[in-house]
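Listed below are the structures to be examined.
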Structure 1
Amino acid sequence: MKRFRTHLMLCAGTGCVSNGTFAIKEVLERELEKHDLQDEVAVVMTGCNGFCAQGPLMVVQPDGIFYQYLTTENISHLVEEHFLKGRPVKKLMYVPPGEESPIPELHSIPFFKDQRLIAMRNRGMIDPDNIEEYIARDGYKALAKVLTSSTPEAVIQEISDSGLRGRGGAGFPTGRKWDSRRKDPRTPKYVVCNADEGDPGAFMDRSIVEADPHSILEGMAIGAYSIGAFQGYVYLRMEYPLAVKRMTFAIEQAKEYGLLGDDILGTGFNFNIDIFRGAGAFVCGETTALVASIEGKPPEPRQRPPRTTLWEKPVVINNVETWANVPVIMNLGAKWFSEIGTETSKGTKVFSLAGNINNAGLVEVPMGITLREIVYDIGGGIPKGKEFKAVQTGGPSGGVIPASLLDLSVDYEQLDKAGSMMGSGGMIVMDENTCMVDVARYFVEFTNDESCGKCTPCREGSYVLLEILNRLCKGEGKQGDLELLDELGEAIKDAAQCGLGQSLPNPVLSSLKHFRDEYKAHLEEKRCPAGICKALITFTIDDEKCKGCRLCSKKCPQDAITGEAKETHIIDQDKCIKCGVCMDVCKFEAVLVA
């Protein structure tokens with residue numbers, strides 16, 4: 001086996017792959033060979049590094065030098081300067097917003113240094129297609145320990161004592177769920193990994209599957225042993241082709257190494273896992289709809305209780321992040337895990353940080369951290385010149401949290417009190433130019449499209465909610481609309497059959513609670529304070545600021561702007577489609593919106 005002095009950990013998550021990581025790998029290897037460095041420097045393709053907005057990314061180990069925004073064009077210079085001459089390339093390093101000096105080492109970058117990795121413990125550290133690299137980092141150690149020295153009851157007790165709660169949204173205690181299935185006398189039993197991630201702006205589960213599929217397989221095998229199951233399924237949506245590919249290969253490798261299949265590790269325990277490819281229906285994230293889909297039925301939720309079953313047999317369904325936590329708990333112990341987080345929300349939580357924020361990406365933080373710490377210390381704050389307005393958590397089922405609650409502790413209970421929820425981990429940051437009525441409309445439109453239509457409150461209620469929000473955004477709101485939104489939203493929560501319908505009104509109710517004045521402006525003044533709703537805004541040009549440079553007229557897609565050079569320009573309101581291009585290109589801030 002070759003021993004390399006340097007390893008180039010090149011991110012091969014979906015984001016970086018879409019930006020040319022594989023082409024960069026080819027150029028890297030060619031340049032290394034050109035300088036006769038191929039026996040000293042190895043290129044390793046890893047899963048998602050997390051700092052997605054800066055990709056393609058590469059970390060040089062063992063020094064931890066972090067490079068961002070790589071292209072095939074800058075690789076030749078990078079190889080020659082850093083790996084031949086020993087001079088790290090500063091222009092490819094991360095520079096914090098508002099600063100000039102780069103930060104060379106990954107561990108010193110604020111985005112990384114305040115995180116605590118458990119579910120993402122192997123992030124950027126291993127090749128997801130190499131089972132031996134997972135094993136080298138204590139992979140399958142927990143499974144071996146469980147199968148050779150623990151009883152199923154002891155495993156469940158350890159998970160219960162850890163305080164691990166489901167990371168898919170509801171936060172149900174994992175140990176209690178496993179214990180109930182263990183005690184169910186019916187057989188056969190099943191375990192399922194819910195990787196049907198459908199929230200807009202969410203990519204946590206996909207990234208873990210792509211980066212560390214064996215952590216999920218090991219967690220599922222431990223769960224299967226504890227409840228007495230011999231078959232598992234990973235429900236993985238088809239829109240994640242890279243995740244499907246890597247999980248498929250991981251299962252094949254695990255079988256080859258005797259870690260899945262018959263007589264695992266010679267202990268007599270049999271357990272197999274198959275992949276079930278979902279067609280992309282958002283409702284399949286709800287456990288009973290997911291089960292119906294696996295059974296070959298229409299993906300419609302079932303009334304609960306009784307407990308969810310698969311082919312009328314006991315089944316444990318947990319999401320990707322929950323399963324990824326299990327091996328660590330079994331290795332390091334319940335006490336270690338339970339000391340992280342808050343009294344009722346133990347451990348860490350993975351969030352996909354997106355929206356109007358400097359450092360977008362994937363973060364894992366201890367439960368109990370504040371929103372302010374996530375947005376400003378890790379996320380780097382709002383882009384210069386803008387002000388923080390709100391953060392939306394929990395995807396379409398969650399709610400918006402205003403600036404006044406930035407110091408809110410991030411745990412299940414506190415987010416629920418604020419009118420939002422943990423959800424699977426989507427976190428979208430919004431600045432002053434975000435219209436909260438339009439945000440609510442967007443999420444209701446999404447859930448209205450994704451509703452299975454089985455129950456009346458969800459099917460008809462979401463339609464009416466969307467109808468009202470569309471009216472408000474067009475300046476056609478009626479007296480009583482806001483009160484109707486409140487009343488209807490609460491009714492849907494109370495009467496809908498499944499979690500999708502019950503949480504569907506959350507974006508509306510939370511934005512109404514915290515931004516009611518904005519709703520009133522749409523209703524009473526026919527005005528959008530954020531300048532987003534096209535029907536309620538008008539673009540004009542300031543006579544004093546306009547220099548007559550003609551840039552706006554050249555860029556206008558509708559030829560709606562006229563005027564001679566060096567003279568004030570005018571916008572023809574009949575032609576204007578309110579696209580905002582004129583405002584974007586104007587160098588003198590002469591375009592106004594009202």
Structure 2
Amino acid sequence: MNNLSHRKYIVGAIFSIICLIFIIRLFNVQVVNNKYKLDSDNNVLRVITEYPARGLVYDRNGELLVFNEAAYDLMLIPGQLKEMDTTLFCNLFDITKEDFLAKYNKAKSYSRYKPSVFEKELSAATYGNVQDQMYKFPGFFVQTRTLRKYPKNNAAHVLGYIGEVNNSIIEKNSYYKSGDYIGKSGLELAYEELLRGKRGVRKILVDVHNREKGSYNNGLEDTLSVAGQTIYSSLDVDLQAYGELLMQNKTGSVVAIEPKTGEILCLVSSPGYDPNLLVGRSIKTNYPILTKDSLKPLFNRATMAQYPPGSIFKTIQALIAMQEGVITEQTGFPCIKSLVGCHNHPTALNVAASIKMSCNPYYHQVFKRLIQQNKVKSIFKDSEIGLAKWATNVKKFGFGGTLETDIPGVKNGLVPGVDFYNRWYGEGRWAFSTIFSLSIGQGELGVIPIQMANLAAIIANKGYYYPPHILKKIEGVDTIPNLFTTKQYVGIDSVYFNPIIQGMLAVVDEPGGTARRAKINGISVCGKTGTAQNPHGEDHSVFIAFAPMENPKIAIAVYVENSGFGGTWAAPIASLMMEQYLTDSISDKLKEKRILEANLLNVIPKK
């Protein structure tokens with residue numbers, strides 16, 4: 001009995017201690033600490049996301065290209081919404097009562113107790129007009145964010161734009177949540193992780209009149225937002241703006257690269273658009289308009305349009321042929337027009353002359369020596385062996401594959417190989433005579449303008465290039481990715497570039513050259529014209545160049561669609577761009593006037 005009596009007291013003591021613990025805990029929760037009460041009814045605690053300012057973007061000379069402007073999201077917690085003057089609210093925010101109800105129902109279906117966006121991206125002016133009235137609308141509050149602004153109105157395709165994340169992005173990347181913004185294209189997309197910064201959170205108390213009363217829990221649970229990093233791009237915004245001006249009323253592109261670094265000096269796609277059109281609430285109106293525009297201003301022709309390279313490709317043919325030993329720099333071929341059509345000119349007695357006069361039959365015979373080297377008896381198998389090696393060599397120049405760059409969405413182009421023609425014609429059913437149009441940069445070859453600008457840089461550097469890139473510097477960081485500072489060699493000995501460069505100099509400087517309009521007084525310009533065949537209308541005018549010949553500072557490619565011979569339009573545009581960059585002036589005002597006044601958008605197609 002004594003043991004039972006002792007047990008009774010022990011059990012009673014345990015229950016007493018447990019009850020005392022619960023009483024103390026309930027007193028702490030209900031009286032001392034109101035955290036749990038706030039969490040349960042959620043009517044005086046507000047959690048606000050602190051969105052960081054995205055990083056600024058400058059050009060290579062310190063000109064501001066992208067900055068931030070304050071904007072405000074109108075948020076709603078449906079469970080806190082009480083009777084209010086709906087008419088006044090709708091008038092202040094310029095919405096209809098039908099819109100109000102639709103937005104309210106959407107917010108309520110999301111959550112009665114969690115905030116969601118009721119109206120996005122109010123301007124500072126709009127918020128300033130309603131700020132003093134907000135206490136009249138319980139459940140509503142504003143959340144600060146920033147919008148991108150573009151003071152120069154240039155380089156829209158390079159800089160890109162930002163937009164709200166969708167469910168697909170949220171599912172793939174746990175960092176993002178509904179209401180966040182992300183880079184959608186261009187530099188904004190390429191360097192999203194650097195530019196976006198880091199979100200913060202602020203918890204505040206509000207009274208029954210929707211007024212802030214101070215930090216919750218003394219701000220111990222708040223986190224600071226961290227602004228995105230500042231980026232210096234390689235663009236020269238003055239050169240970019242000049243290129244966009246020259247390309248007005250024309251369809252095409254201009255890409256300029258600094259050969260010794262691979263930095264992109266300008267990247268023009270025309271027609272273009274004002275980047276400010278795709279900012280904030282206006283994007284909903286402007287994006288569909290730009291999408292439906294028949295001139296396709298959103299399409300980045302510099303990185304996505306594919307064309308035949310035309311006669312510019314003869315530079316690569318000559319380089320590969322000399323490297324392979326099937327010709328020397330002194331090799332000459334007669335201009336036999338029965339092989340392939342050509343204009344009238346003297347016989348090209350060497351490689352430099354063939355480049356100067358752009359002789360088609362010359363390169364028909366060069367290409368034949370590359371493709372049919374009599375390695376085997378079968379002409380078909382021999383052509384397969386020759387084409388496979390040729391395609392491998394061409395791709396070393398950055399063609400036919402993804403050119404490594406930090407500009408998103410660069411297309412590959414096409415260098416047709418053995419598998420391509422086997423699918424097209426059937427295995428053992430094609431030979432050199434089937435594919436000879438490749439010799440002069442036509443046929444199935446496809447190149448992208450940025451690849452052609454890179455070719456100009458390769459020739460300027462006599463055999464190597466740095467991957468073209470738009471990033472020059474990250475503020476506070478000493479280096480950029482190794483990819484952009486590593487030379488990419490194309491497998492051609494530097495000595496073989498000398499006759500190519502001499503021929504390109506003659507193209508511009510000497511009588512009989514095909515690009516006399518590219519000449520700049522006092523500057524040695526090396527260039528090559530091309531006329532890219534267009535089955536849908538007038539041929540495209542193409543030109544690549546670099547200058548000065550010694551110590552080149554700029555390499556450039558210009559495409560002007562539906563405008564004919566390369567020396568007519570593309571060459572003078574390139575020369576104006578190079579002179580502007582090298583001298584900060586234009587000596588031939590008549591040349592400039594002709595380009596500025598030209599409207600080539602409505603060229604009559606050839607029949």
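Every number here is computed from the coordinates shown, using simple stated rules; none is lab data. From a predicted model like this one, the values you see are computed outputs, not experimental measurements.
General observations
- Which of 1, 2 yields 56, 46, 37 [Cα extents along the principal axes in Å, for residues 377-568 alone, calculated]: 2
- Identity of the structure behind 1.17 (criterion: Rg/Rh (Cα atoms, Kirkwood Rh), for residues 409-480 alone, calculated), options 1, 2: 2
- With semi-axes √(5λ) of the Cα gyration tensor in Å derived as 43, 35, 19, matching label from 1, 2: 1
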